[in-house]
Structure 1
Amino acid sequence: MTDDHDHLAGSRLDVTRIEPFGAAVRAPEPGAHVRDVPVETLRALVREHRLVLLRGFDNFAGPQELSAYCERWGELSVWPFGTVLELVEQERPADHIFDHSYMPMHWDGMYREQVPEFQVFQCVRAPGAGNGGETTFSHTTAVLEHTDPATVAQWSAVTGTYHRAMEFYDSVTVSPLVAAHPGHGAQVIRYNEPTAAEDSGFVNHPDLQFSGLPDDALAEVHRSLRAALYDPAHLYAHTWQTGDLVIADNYTLLHGRNAFTSGAPRHLRRVQVLGTPPLDNPGLVR
């Protein structure tokens, strides 16, 4: 793979492809730190492969170190809790992000004033073999490229209206299912996958409404879209190892989470990096 990337020429980085998309960068020697890898090298890899995994590197001891590193990537999203979200199961979660349940496909920043370009995930502690908790990513440009034009036209006729109230916001956003990437203009999918209303184990269901087609056609849109998003040709489910750092393209990918064993020691940290210039959320209503 190195031969295809002039910006890696002469480096000792071990870069391999991830299937069906993404690139893995492995530490060249014991003691190498994530900070040793030039940000511009990683940025170019993420923009080409949509996701980069750094594995085997020394990592950040705490959230402040992670945040300081991410500032080298650009301006950070600031939340009421700061810049670093601690993703860990809570005993009595008020929202599914702090539960052990699955998380449906969505894009980060959909309920915020600005949509981040990059997500940075640090695995503080992996859930352990057989406990689930994989973070799922779907390459929406690939989905659109591999889907027949008639189906894409049907998806393009649909608009989603999403309302979600939780500790950090109470917001409504409206977005067509098929939109343009804010950088290069290629088509991407912006979709918050519905959950079954009767799924009583799912904490804090969002209010999702879809318009543009009759109800029977909307049902087919959800069916065909889910099938395409979760097709192995488009879906990467990342099995976490302690110390992993994953950087993902939030403009192109949708992401979610597989359920994990309650009580498993799954602990991730997440930081969101805004684009240059920052992308004002085009669909935010309130």
Structure 2
Amino acid sequence: MIKPYAEVIGDPIAHSKSPAIHNFWLEKLGAAPTYRAQHVLSDKLGDYIKSRRSDPEWRGCNITMPHKQAAIDLADRLDPVATQIGAINTLVREGDQLIGYNTDAVGFLEPLRGELSQEHYFRMARVLGTGGAARAIVAGLAGQGFTIVLAGRNSDKARSILEEVAPKGQHHAVHLDHFAEPTDFAFDDRDGCLDLVVNASALGMRGQSELAFDWSHAPPGAIAYDIVTDPLDTALLRNARAAGHQTLDGLNMLIGQAAAAFEKFFGQAAPREHDAQLRELLTR
């Protein structure tokens, strides 16, 4: 018996935790659909989408590196958030059309909802990275009233992202090296403020260079948030805790964005009451 299914596509794809997440939820719900990983090379992306369009059991796919921007041209229509971000991480079959979504922004913000429900005099985020995930994070933070300092290996690219994704704010673009060296900047009273330090890059991921960030750049009470999931406890987070900061790991965003996509694929909410068990599964 043929079952409805969804997929995650990328190159590489073997490391993806998405099948474990979605199949965990499907099992908890006793649902028939399945979810799997599919290795898709950049020059085969168009062929992949064409073949899946003709498969009535295919509900859509999550999209990871390096296809998040290239896949835009293969969608029939984009959700407004995806249009703003300029990248998609989810394609969903809706009738005879493929709709492109970006669930990264809502997934990133999910563990911050408690903080964001409070009023602040000022909100600032230091975001490191200029890839597709950074675009979504910048868009999400700008929508929550943050002033953003975006750092990348190319500061001109960082400036372009700010102008494209968050044109209305008084944001700043700097070179990644800006945060690598100590500073003697004297922070003012941060009572009533919300400060974030976000690694939105692949730096610190297994096999990559470490992210150089000196914690003298972060005011007391700042929250460190690293979207890397392998390893889950990165050097950035360990150094943040040593400096007295609260930390959030990459499973927060990964699970949050997956939950938003799950509902679009399968028409029901992910059973989030099992999050603790899911995190245990993903960290074995």
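Of the structures labelled 1, 2, one was used to calculate helix-only ellipticity at 222 nm (-39500 (n - 2.57) for each DSSP H run of 4 or more, over all residues; to 500), giving -9500. Name it.
Values: 1: -5000; 2: -9500.
Considering all the candidates, the number was obtained from 2.
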Worksheet item: Of the structures labelled 1, 2, which one yields 16 when relative contact order in percent (Cα under 8 Å, 6 or more apart) is computed from its coordinates?
Response: 2
Worksheet entry | Source structure (of 1, 2) for distance in nm of label points 7 Å out along Cα→Cβ at positions 17 and 257, computed value 1.2 | 2
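Rule-based calculations on the coordinates, nothing more; no lab input. No experiment lies behind these values; they were computed from the predicted model shown. Cβ atoms are built from the backbone, for glycine too; each structure is taken alone.
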